[in-house]
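Have a look at these structures, which come just after this line.
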Structure I
Amino acid sequence: MGRLLLWLLSVGIGVAAGAPGPLEKARALYNRAEYEAALEILEQIPRKGAREYLLMGQCHYMQGDAKKASETFQKAVDRDPGNAENWLWLGRAYGRRAETSSFVTAPSYATKARRYFEKAVELDPNNPEALSDLFEYYLEAPGVLGGGLDKAAKLAERIGRNDPAEYHWAQSRLAEKRKEYHRAEEQLRRAVELAPRQVGRLIDLAKFLAQTGRYEESDELFRKARQLAPDAPKVLFAQASALIRAKRNLEVARELLKRYLASPLTPDDPPRWEAERLLKSAS
């Protein structure tokens, strides 16, 4: 009986050791876009470290609360300043705050976003998300806030070392900014050729064609994107957004957004509140 008891105890310990902890449970909920449920678990963890605060900040960010997200990401950075992902998300939160704040506070928030993106790239020079976010900042921000097309162009070369398709996307964005629309289209088509199975490449080209009024070609590319990824919510959202921006086929756009809201989402998809806001604008 003594040996049996020891064996049973060892099995019980093993099962307990294999059970997911609070952080793993919260991350699983986050990956299903169940942000409020994930936060409920995370807030109950007594001793939070950088990983817990990072995930909490991501939940707040995806819920649209950039202020709370930035405060929480700062706690993650304070606890693990050598982690590029902490700085990247802190930059994103301040970027969102800059987009939604007054002209008085926006420059300060934008400057912080740039500094944090640059820190993320410094810590992890090959991080594709950090490079992409910093590229977008340089592309869109004025020189007084540290932006500039020359900086963006140099960063595009670094992007190209790791991802040729992403390089052509970056070149397209640069060309569009310079009003070189024919070259912008060429670069997007080249990205599609290099990564024909990446549905995001088709979406980028479809959105560009819609913006230039070539609606039939755009609709056809969205149809191909749906064939390539039939269950991808991002395709539904992107097409609805393109239709609403062009003020065409609004009934179709509303139906696409309703399907989007009924789909199982992930953090890679736009959050539900964005889709709900878009749906309201199409009413």
Structure II
Amino acid sequence: MLRLSEGWKDYECLDAGNGEKLERWGNIILRRPEPQAMWTNKLDDKWKNVDGFYHRSNQGGGYWDFNKKLPEYWTIRYKELTFKVTPTGFKHTGLFPEQAVNWDFMMDKIRKANREIKVLNLFAYTGAASMACLKAGASVVQVDSSKGMTEWAKENRDLCGLSDKPIRFIVDDCLKFVEREYRRGHKYDAIVMDPPSYGRGPNKEVWKFEKNMTYLLEACLKILSDKPLFLLINAYTTGVSNIVLGNMLKEMMLPIYPDGKVDSGEVGLKITKDNLILPCGIYGRWESND
């Protein structure tokens, strides 16, 4: 299934092609690399008249070229949520707008549960999913190996007006944290994760999606409550199909929690110019039948 994030007003994918995308973040236009935009596209003037242009280097990485001085950061809203946005040295802006479709899903499930829900957010980045769950009334524990991204998540908490809500921020290796939670006897009603293709923990622990994902899912199943609400996996790993995530959940989770259903697919964004779809990763999720 293809799921599109169509509730945005402050964000827009204006155009894409030739390995790039053109985006509006509030009133600021950014041009960034986009490997999925493999089709050819005639670059009109709006591609040249941008506020920021990220140039990829042949040696890896890249740099930003700004046509005007941008604020240190600015904010954009998605429905009830407000997030900090700023161009980073590795082309990202601190937010993945395609994930809004998953924020909607989680908020809806939490609000309809009519009970206390405890959420674990792994590889939490700047905490957008955490804020969605927190706004919906859940308590949240979010884990990320980057201290800088965790501090950014705290800023997003404050921007969303959630500073008095129950959330813990943990800087740790996600797999090690989950294993310790099992030993402590801690349980969660919902787990969301956004594991990278490759990464390192705070103590140089190596993460590889193809090698470690099965172990992480097994560990997560041990800390789910007796009545879980959902388990959601987002992924951007090239070469891994959403069918793989669906199969993992069907084979590993459904036998333990048969009172639920598994769904997997792609997430994407509509391109304003020609109404094409920009693919933005895959997801797999188990959700209760409640």
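Computed from the coordinates by the stated procedures, all read-outs in this text should not be read as laboratory data. Remember, predicted model here, so these are calculated numbers, not experimental data. Cβ atoms are built from the backbone, for glycine too; each structure is taken alone.
In table form, for the structure just shown:
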{"item": "Given 13.2 for mean count of other Cβ atoms within 10 Å over residues 36-43, calculated: source structure among I, II", "result": "II"}
{"item": "Answer label among I, II for the case where distance in nm of label points 7 Å out along Cα→Cβ at positions 20 and 212, calculated from the coordinates, equals 4.5", "result": "I"}
{"item": "For relative contact order in percent (Cα under 8 Å, 6 or more apart) computed as 16, the structure of I, II it came from", "result": "II"}
{"item": "Computed 2.4 for distance in nm of label points 7 Å out along Cα→Cβ at positions 92 and 188 - originating structure among I, II", "result": "I"}
{"item": "Cα Rg over 2.2 N^0.38 Å - structure with the largest value, from I, II", "result": "I"}
{"item": "helix-only ellipticity at 222 nm (-39500 (n - 2.57) for each DSSP H run of 4 or more, over all residues; to 500) derived as -24500 - corresponding label from I, II", "result": "I"}
